[in-house]
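Take a look at the structures below.
None of the figures in this text is laboratory data; all of them are computed from the coordinates on show. Every value quoted in this text rests on a predicted model; they were computed, and no experiment measured them. Cβ atoms are built from the backbone, for glycine too; each structure is taken alone.
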Structure 1
Amino acid sequence: MKPNFTIDRLKRMAVFAQVVEAGSMSGAARSLGMTTSAVSQQIRQLEAEIGLVLLHRSTRRLSTTEVGQAYYEDCTAMLQAAHTAEQRLSDMRDEPRGELRVAFPVGFSGHMAAAMAPLLRAHPRLSLRLFAEDRRVDLIAERIDLAIRIGTLTDSTLIARRLAEWPHMLVASAAFAQEHGLPQAPEELSRYPVLNLNVMNQTEFIELHRQGEPARRVRISGPVAGNSFIALQQMMLHGAGIMRVPGPDAAPLIDAGFAVPVLPEWAMAPMGVYALTVQRDSQPAKVRLAIAAIRDYLDKAAG
């Protein structure tokens with residue numbers, strides 16, 4: 001038959017263990033911040049609940065019965081387990097350790113590696129489980145500690161922290177520019193194939209800005225659309241069309257001669273990069289430091 005444990009029973013077990021360690025009711029009372037009569041009442045009630053005498057009492061000394069000694073050892077083990085649990089929580093709160101489960105878009109993989117590698121080197125008790133997904137991962141169902149998302153957010157139940165504002169620019173492969181030429185004004189963009197990082201076959205608009213002029217909103221279309229940044233970037237590099245690319249991703253392609261800027265005098269509104277978690281407060285150290293590491297990396301990449 002299973003014992004009918006309650007919170008009050010566990011409290012009385014802790015009081016009993018303290019009485020045995022102190023060697024007296026009064027000594028236990030001082031340690032626990034209770035009155036001696038309150039301690040004595042807790043012990044009497046505990047003995048009544050279990051139906052056994054735990055302590056031999058006399059005017060001069062207090063000692064455990066045989067059953068009481070065995071019970072004391074189990075109560076001590078219970079308190080040690082509780083202390084270990086508290087210490088583990090404290091360690092996880094103050095020091096990054098254990099497995100950190102992070103989800104992010106496939107196109108963000110290189111940035112994630114650059115941001116997290118120094119954190120792993122600094123904290124060898126931390127491990128990573130990475131989920132590179134272009135779909136919207138369910139943080140609760142898949143036990144994700146931290147998700148990175150770029151652009152407009154739709155999850156109202158998640159806690160979002162803005163990490164950075166990433167500038168975007170239009171680029172095309174050098175071969176595409178040589179074969180087709182490039183638009184010289186925003187209005188001409190509608191005549192070129194633009195790779196659409198969105199739902200298949202859904203038309204979109206690009207809004208371009210230049211100082212001293214009204215914004216230009218241009219409808220774009222093209223033969224290729226999808227939800228994979230990596231796939232579309234490869235299509236762009238193979239000459240399939242023009243693509244919107246984050247500045248930190250576009251710069252190395254341009255520097256290497258693989259891509260050229262399109263309408264470089266015109267700018268698009270930056271997109272937000274967000275860290276999403278299920279809860280706002282009491283984050284373990286591994287999540288707090290990971291968010292800080294990604295934010296620091298993005299600040300340097302944007303600079």
Structure 2
Amino acid sequence: MTNSNRKMFESGEAKRADAVQVRFESIHIEPGFNLRQHDATYEESIEALARHIIAGGKYPPLEVRIRPEGGVWIVDGHRRHAGIGRALERGAALRSPKDGEAWIHVVYFEGNDADRTARIITSAANKPLTAIEKAEGYKRLRAFGWLPAQIATTVGKTTEHVLQLLALGDANSDVRQMVNAGKVSATLAAKTARMHGEQAGAVLGEQYHAATTQGKAKVTASTVAGKPRAAKLRKDAERLDFLLSHFAIVRCGGKLDLASDVPSEHGYWLEYPLEQASQAGVFATAREAIDSAIASKQ
């Protein structure tokens with residue numbers, strides 16, 4: 001690293017002031033390294049940074065590493081780099097009157113590919129990564145051989161959080177597109193992906209349709225569990241009322257029932273002691289037995 005730095009100073013690509021400075025044109029973006037999604041939100045953040053810089057605002061140094069073929073690669077600071085470039089295009093007074101160069105403050109990052117990936121996930125100077133962006137970062141660290149617990153320790157999260165986002169990162173594109181479009185929360189999408197695998201997109205699609213019929217803009221835990229759970233509780237209350245009002249008892253086991261096609265079956269049925277009567281047939285669950293009884297009494 002030291003020899004490479006010296007070569008940059010000797011070639012004029014970098015110079016020392018109160019800190020290391022590198023010519024803007026010598027700072028490069030490594031293809032495929034940045035985790036950021038280039039969407040509308042990313043564009044808005046760059047525009048805000050450019051205006052801040054044009055107005056004379058300060059920003060932290062970029063973290064960089066030596067680029068073997070010349071200049072440096074950005075490790076952390078892709079948005080800042082883009083904001084600086086946009087400010088320069090608009091004539092911001094960033095170039096030195098002595099040599100006409102735009103000298104950008106940088107610090108050199110030392111570490112391997114996995115360390116650099118962990119850095120862009122944890123950087124405090126960054127606009128926080130989205131869940132999808134973090135998921136891609138965790139997947140990259142996993143590809144370097146990191147275990148979920150190791151990733152969790154490095155990024156300051158729980159192992160369960162890492163496992164959830166790894167599931168989101170492994171999910172099919174339709175699931176990730178729903179998250180990006182704001183149709184489903186990242187947490188729920190991750191849980192659904194872990195539970196349903198390849199079918200997660202179809203499940204979430206159905207849940208999104210149900211959420212919109214409830215007047216909701218996205219799928220959340222409440223839209224998935226709220227109304228169905230309330231309906232289930234109401235139905236169970238109706239079953240209990242029926243049993244109490246008819247003094248019925250749920251029986252389970254083998255039953256000899258002439259009303260059944262099969263002489264002896266195993267399952268659930270109701271008995272009415274006051275009526276000295278028994279429900280015809282047997283059923284797979286107690287709920288099915290009660291529902292059939294309710295229907296027959298109506």
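Starting from the value 3.2: which structure in 1, 2 was distance in nm of label points 7 Å out along Cα→Cβ at positions 48 and 152 calculated from? Source structure for this number: 2.
Computed over structures 1, 2, relative contact order in percent (Cα under 8 Å, 6 or more apart) reaches its largest value in 1. In this comparison of 1, 2, the computed figure -16000 for helix-only ellipticity at 222 nm (-39500 (n - 2.57) for each DSSP H run of 4 or more, over all residues; to 500) is attributed to 2.
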